[in-house]
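These notes open a run of structures that come right after.
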Structure 1
Amino acid sequence: MRKLRIKFSFNGKEEVRTAVLTDDLQHPIPHEENQADGVVDGVADELGIWSIYFDNNQIEADFVCEIDDDDYEVKTLTPVEVWIYGENGDTLHDDTIDFTVEDL
């Protein structure tokens, strides 16, 4: 089990989300502190990222993902940016939202 605490600021307010994932970072697992809706991978070839989604998929935290010599994705906990989406799927911000992650 991996517990990650993600912190970012949005509209002048500090936000904190907790993801409790499998050891390989593939899926959220049942845990009283888990706020993650899901994990998206398989996009390292195109975008170089993997993502954790929160708040009914309205918050997306992107992390660096690399391809190893055997063409497998290697997930890292290096933060890229956070995206905040509205109900229509539109982005609710114009700038990059940086974040920090703690591996608890």
Structure 2
Amino acid sequence: MPEKTLDAADLLDWDHLCDIAELVEAPKNWNDGAKRFAYRFTSTADVAAQNTMLTDLLLNATYKQSPETAEEVIGVMCSSLGADREKLREFAKQIGIKLKRS
């Protein structure tokens, strides 16, 4: 039986995202970007769209980065977006991001 893949909503704290959500027109830093991401993420109930949003964010943030740097990115995302670290790591691995072995 195939292993169940995680959905973005399984690992992000919905209440936290609702708290920080803000429509930022042109994000100038990570905090603005996190607010915009939270706004877009909580504005849809489409699981596929939410998965795409998180996938795009992770892939862009870790593009051409070492596994060590990718781990740092995961840590920042956990803090900013209220994500479960182990589940976010698993999601990242599902989409092909190389991380340090734990």
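Worth pointing out:
- Read-out helix-only ellipticity at 222 nm (-39500 (n - 2.57) for each DSSP H run of 4 or more, over all residues; to 500), computed value -500, structure in 1, 2: 1
- The maximum of relative contact order in percent (Cα under 8 Å, 6 or more apart) over structures 1, 2, that is, the highest value, falls on 2.
All of the numbers you see were taken from the coordinates with simple rules; none came from a lab. The shown structure was predicted, so the numbers you read here are calculated from the model rather than taken from an experiment.
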